[in-house]
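What follows is a set of structures for review.
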Structure 1
Amino acid sequence: MSLTHNLNTQKTVLDDKLLAVKDLCFSYNGSLNSNTCPNNLAQHYGELSNISFSLKRGEKVALVGANGSGKSTLLLLLSGCLHPQQGSIILNGEDVTSQVHLARKHAAVLFQDPDNQLFMPSVREELLFSLAHSELEDKLDKTQKKQAVDKILEKLGIEHLSERPPHHLSVGEKKRVALASLLITDPLLLLLDEPSAALDPRSRRKLLETLKELDTALLMATHDLDLALELADKVIVLHEGKITAESKIPGILVDAVFLEKNALELPLSLLKS
């Protein structure tokens, strides 16, 4: 089931492969795109070396690794916030390696801290702002925009928050609002940075249910290996800036020896069983 409003019908399906990353390398030497990224993201995450992988349309992929392994850096590269020193990023058949506007055309990023992307006076205005800065702006009239907002509010179960200021909400509510502001633009790829961080169990469950229902492709950087087990089709392990393994779920997530070598531990659900 799709939670998007499906008003953007102009997506070009070229083949089953949505994203292809090849030989991507990055080190922090002033490559932050300060014009497109929140200032407080200009910090030294892990660097990357020869990163190559692909992602299919509608596929859900978990990117796991210890702190400093390069997970957030990779998401910033894919979203156009950072520019690689080497390698290529092909998204929906277009080379978006150094083309921020092309990356934003098809991909949307949910930052770990939703306060980085919520700033309008109300939740409804937040969603309308997202529409106004998307390709759908010129395709929808005022009535259609209102319908799109109402639909996404209902689908994410946040219609009761529509007139509330985003910064007065709980962390879980903020994350759902931020996610709604991305989904309303009908992206082909969602980039999620630690989506379950700081969530209580109930909020985590609600977020998981929402993400499971999406037919949008996901690349999710996470420390939550249980979330990866529950949600992802595939897992990629990053360690010290390099991909050390890639497998279908559960695959390497049940290999305690391998996980320990990569500074990870078995999912809690497996430790309890």
Structure 2
Amino acid sequence: LAGALVRNAAKRRLDAFSAAVVADRAETLLATRPEAIVEALPDGAAGRALIRAALEKGISIITANKQAIAGEMAAFTKLAAQRGAQFRYSPSVGGGAPLIETAAQAASAGRITKIEAVLNGTVNFILTSLACGAPFAEAVRRAQIAGFAEPDPFADLSGADARAKIAILSFVAFGREIALDAIKVEALTADKAAGFAQAGGTVKQLATLVDRGGALSAQIRFSRVDDDPFFSGVEWEANALRAVTDDGRIFEARGKGAGRKPTVESILADLGDIRRAKLAGALPEAALVC
């Protein structure tokens, strides 16, 4: 561990950090020339700036910050290639579920025509709680207690989180990124939750991405999935993805999509990929910054 970027560099920390650089300025850590930076900042703009600065210096990036990279996928991928670095972002979509990997596998197998996905583990947790009889406010509170929802759950409930993720998936699946403002989004509100309870059945927040003759369209909406065994079985904080190719092949994946542990698992998987690339001679020896 070469260092850690923190809000308060003067705060006492675990002894494990004693030999590392603990700084509140990104420039201090970038100067250590690490092999990779794990970027998990809560702010999209700050994360975007750090990613760009690191890649400019040829430092590989692993990011869990979907708001930082949505809209910048092509630019960051190109910059990483130009500087001999790697741009890894598995933790940004799906947490511990291999959604990015499954979309990439489908894209390599043929032309994808449609992707459907449950991309927000927090909203899915809330929907499952609602199905179990919890009132809307209580369902949100349970998600916060479980560590899935932020104190301000706006990004989840508004659909902004899922919108950023489907934009990222559009780049993985089609090599081009659909504009965020072109994605239709349906928010989750108390009134809507009450309507779900009254209607009954299993409701999921489904992100849909469709390729119609080269024209991409995407939307985030709530759908009844009672007749779909795959999506109806996606409960609590789970995420899931189904990709369909033009020859009818179906690629599916699901797993835990929210929480610290699934995110850390995905970060470590990306770190392992970077390490294997180094051992293969693709990257120089260096250290790690988080």
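Tabulated data for the structure shown
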{"item": "Read-out mean count of other Cβ atoms within 10 Å over residues 141-148, computed value 16.9, structure in 1, 2", "result": "2"}
{"item": "Distance in nm of label points 7 Å out along Cα→Cβ at positions 173 and 245 derived as 1.5 - corresponding label from 1, 2", "result": "2"}
{"item": "Structure with the greatest value (metric distance in nm of label points 7 Å out along Cα→Cβ at positions 61 and 189, set 1, 2)", "result": "2"}
{"item": "If mean count of other Cβ atoms within 10 Å over residues 149-156 is computed and equals 19.0, the structure in 1, 2", "result": "1"}
{"item": "Origin of the value -12000, where helix-only ellipticity at 222 nm (-39500 (n - 2.57) for each DSSP H run of 4 or more, over all residues; to 500) was derived from one of 1, 2", "result": "2"}
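Here, each number is a calculation from the coordinates, and none is a lab measurement. Everything quoted here is computed from the prediction, not taken from an experiment. Cβ atoms are built from the backbone, for glycine too; each structure is taken alone.
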